[in-house]
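Multiple structures are listed underneath, in C-alpha cells.
Nothing in this text is a laboratory measurement; each read-out follows from the coordinates by a stated rule. All of these numbers come straight from a predicted model, not from anything done at the bench. Cβ atoms are built from the backbone, for glycine too; each structure is taken alone.
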Structure I
Amino acid sequence: MMQLSTERCNEVVKKDGEVISQASRMPYYPLVVKRGYGAVIEDIDGNRYIDLLSSAAALNTGHAHPEVVKAVTEQVKDFVHYTTAYMYHQPLVELAGKLAEITPGDFKKRVTFGLSGSDANDGMIKLARVYTGRSKIISFVQAYHGSTYGAISLSALSLNMRRKIGPLVPEIHHIPYPDCYRCAFGQEEDTCHLECLKQLEIAFRHYLPAEEVAAVIMEPIAGDAGLIIPPRKYVDRLYGICKEKGILFVSEEVQQGFGRTGKWFGIEHFDVVPDAVIMGKSIASGMPLSAIVAREEIMQAWEAPAHLFTMGGHPVSCRAALATIDIIRNENLMQHVFELGEYVKARFNRMKEKYDLIGDVRGVGLSIGVDLVKDRVTREKAGEAAAKICYRCWEKGIILTFFAGSVLRIQPPLVITKEQMDKAIDIIQEAIGEYLAGDIPDAVLEVAKGW
C-alpha cells in the first residue's frame, strides 16, 4: 500500500472543522487539493491520485485543460465581469448560440444563465409555471437536484436536506423512479408492465389533476440515486403522457451533460426531444455557470427580473464553457467516452463474476455505478464495504467515492486514458480483496461518511 504523507492535509482538515459549517461537507477522506492536470490531482503533501470523481462530474475536460486555462486567462485580462442584468457581453451571446445548437430539437431556442445547477432547477420551476399557467411540478423519488429551496423541493433523496427547513416550495409531487435493480414492485425485466409509471396514472385519476401539472423534471440517468438508468419503454411512455396532457417534459442534465454519457446530453440515448434542458456542473469545466435551454415560446413567457443574477452568465465562465464545447468536439471525446466506458463496464462485470459483493454494474459512457450488496438475493446495500473500499483506494492513490449508500461512483474526467483507467480498476480490485479479507479497519468509518 502507498504510504501517504498527510501531515499538511490533516492540519487543513482540522482547521476546516473549526470554521466550516458541517452542513456543507460530506467527507470521504482528508484530501486537500493543491493542483490538477488531466485526470490527476495532487494534494498539498505532494501525493498524486488518479481522479475517478471529476469534482462531482464537473470537470469533464479534466483538470486545468490548457484551452480552458487560456480562455479564462484571456478573458480576465480584458475584464472580469459586468452584470448581464443591465449590460451585454459577446461571450454570453456566443455561448447561448452554441448551447442552442448542441441541445436536442430542430426548433428555435432561447437560453437563460445562472451560477449552479441548483438555481437552474429553481428557474425551471418558475418558467414552467409561468408558461403553462399551471402550478404543479412532478419530480422523482431518489432525485437530487441541488440545495436551493426549489432544488431541495424537487429532490427526494435525503431526509437531512429537508429536516426543519420547511415549508418547502409547494405543489411539487414525487413519483417512483424506474429503479429496475431494486424494483419497488418486485418485477423483473420480463415481467415489468411499468408498474412504477402506473403510480402517475393512478395519481392523475384520483388526486392530481393532469391539467394542473406544468412539468415533469426528470434526470435521464438518476445520478445521486446510484446512476440508475430507466428502461427506454418507460421514457417513451412518460414522454407520450406529457405530450398528450400538455405537460412540459424537462431533462435535468446537470450531472450527465456535456459528453459524459457519450452524447452531448443523456436524454439523447432515448430519442425523445425535451421541451427544456437544465444544465450546470461541467458546462464550464469547473467555473460557476448554469443554464436552461428551452423552446423559444416557453422562454418568451416570462419577463425580467424573473430569473437574473448579478453574477449570472459571468464572462469568464462563458469563455470557459465555449472552450469546453470546442475541446469535446476537437478531441473527439464522446467517441473516447463510449469506447472506454464499454471497456470499463466489461472489466467490472468480470470482477462481478469473482466477487459476490458486486451486485450490479450499470452505466452509460463514463457515468458508471458499481453497486455493492451484502446479499445478491436481497440486494441489501453494503454501505460499510463502500466506505472502506473508497478509503483504501484513496490510500493507494485513487480518488473514488460512493453514493446512494453503496454505489461506487466511476465518473472520471473524459480525458482519462485507458492506461490510467486500468491502473485505477486494478487498485479498486485490490481494495475489494483487502476488504473481504478484513484488512481495512473499522476506524476509517469515522472519517468516510459519504453520501
Structure II
Amino acid sequence: MILAIAIFSAVYIGLVVSRSHRALVTWAGIAIALMVGALKFGEIVPSINWNVLGIFAGTLILAELFIISKVPETIADVLINRSPNLGMAFLTIVAFTSVLSMFVENVAAALIVAPVAIQLARKARVSPVPVIIGIAISSNLQGTATLIGDPPSMILGAAMKMNFMDFIVYQTRGGSGALKPGIFWFVQIGAIVSIGVLFFFFKGMKRKLDPIPVTPVFSLVPSFLLILMILLLGCASFIDPNFLWFGGTVCMAMALAGSVWFSFHDRHRVLRILRGFDWSTAAFLAGVFVLVGMLDSRGAIGAVVDRLSVLKGMHPFVLYSVVVWTSVVLSGFIDNVPYVTAMLPVVIRFAADAGLPVELFAFGLLIGACLGGNITPIGASANVVSMGLLHREGHPISFGGFVKMGLPFTIAATTAAYLALWFVYR
C-alpha cells in the first residue's frame, strides 16, 4: 500500500510539473509499479473503464464531424447578427460556447468559436482578451453539466452508475429514491450568476455592429447523429444499469456512422481526423484508471477513508464546504482528471459510512474540481489553448491578468452552484 501511494504521489507531482506529457508520466508510473510489485500485469486491463473511454473517443470523433458540418459557425454568425451591440455580441458568443461545450470537448468548443470572436474584435478595433478568456472559462463551466461534456463528468457517471438523463433528473439512493434536479441544473445556476460577472467586462462596448456573412451549413447529418446519441444515452439505465458497455458502444457507433457518411464526401479528411485523434488524452485516462485501481486494490483508498473517520462528527455543511472549496483551489493548479478519479471513491465511501448524502458530496466534488480550473491560465486545457491564441494575435496576457477575470467568475459560479446543491441534497 505504501509503495502504491508513493508511486501515485510521484505521478501526481509529475503531472503538475509537465502537463504536456501526461500520458508518458502516467504510464511511466505504471511501469515502475509493475517493476516494484505494487501492481500486477493482469490487473491493468480490468482496471480500465472501457465504457468511459468509448464515450470519450466516440464523442471526440463525432465532435470533429460536427465542426466540419459548419453548424456551430452558422449559429454563431446568426447570433452575432441579432445582437444589438458589440458587448452583447461578445456575451452571446461566450454563452453559445458554453452551450456547445455541453456536447463538444471544451478545447474543441473554444477553438470553434474563438476565430469568430477574434475577427469581430479586430473589425471593432478592440482587444479580444476579455472575450477569449470568457470563451475558455465558460466552456470549462458547462463541460460539467452533461455526461459527455468533459472526462471528469464521464468519471462521475461511471462511479455513480449515471446515464445521460441522470445528469438532468437524478433518482437519489436509499429507500425513498426521490427524484431531484440533476447536476445540470446546478451548473446552470452557476452559469446565470457568472454571466453577470462577464457582463461587467463587456458592458462598456456599446458600438453598433454591421451584419456579417452567415456561414453556410455543409450538412445536418452530424447534428442528427449527435441528437440520436444523446437520446440513446438517455436510455442507458434500462439497458445497462451498471454502466458497463452501452454508453461507450453508442458513442463509438455514432462516430463510426458519421465517419462512414463523411467518407463519401472526403475520404482523405476522415483519415486525417482518425490519424489526428487525441490518443495522448485517451492513454492518459486509461493510465489514471489503472493507477487509481492500484490504490483501491492495495487498500489505500480504504485507509484514507478510515483516517477521515475523525471528521464524522463535524457539521455536514462544513464537510461539504471543505470538499468543494479544496477541490476549487487544487484544480486551479493541477489536472482535475486524476484528482476526480482518485477522490470520488474516497468521498463516496466516506459519505456512505458517515450516513451523509452521497450525491451531495460526489456532485460537490465535481463542481469544485471542474470550476476551479477557471482560476488560472494553467487550470484547464481550454485556458492554455486560449492563451496561445491571444499570444499569436499579439495580445499576450499575464498570469495575474487571467486571474483578474477567472477568479471572480469562479467564485460567483461555484458559490451559486454549491449553495443550491446543498439546499436540494442536504
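Structure data summary
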{"read-out": "Given 0.90 for FRET efficiency 1/(1 + (r/R0)^6) of positions 329 and 353 (r between Cβ atoms, R0 = 35 Å, to 0.05), calculated: source structure among I, II", "value": "II"}
{"read-out": "Which of I, II yields 13, 22, 27, 25, 11, 2 [P(r) over Cα pairs in 10 Å bins from 0, in percent, for residues 177-256 alone, calculated]", "value": "II"}
{"read-out": "Identity of the structure behind 17.0 (criterion: Kirkwood radius over Cα pairs in Å, for residues 97-296 alone, calculated), options I, II", "value": "I"}
{"read-out": "Distance in nm of label points 7 Å out along Cα→Cβ at positions 17 and 369 derived as 3.1 - corresponding label from I, II", "value": "I"}
{"read-out": "Computed -23500 for helix-only ellipticity at 222 nm (-39500 (n - 2.57) for each DSSP H run of 4 or more, over all residues; to 500) - originating structure among I, II", "value": "II"}
{"read-out": "Source structure (of I, II) for mean projected area of the Cα convex hull in nm², for residues 105-160 alone, computed value 4.9", "value": "I"}
{"read-out": "Among I, II, structure where mean count of other Cβ atoms within 10 Å over residues 217-224 as derived comes to 25.6", "value": "I"}
{"read-out": "Structure (I, II) behind the derived value 34, 25, 22 of semi-axes √(5λ) of the Cα gyration tensor in Å", "value": "II"}
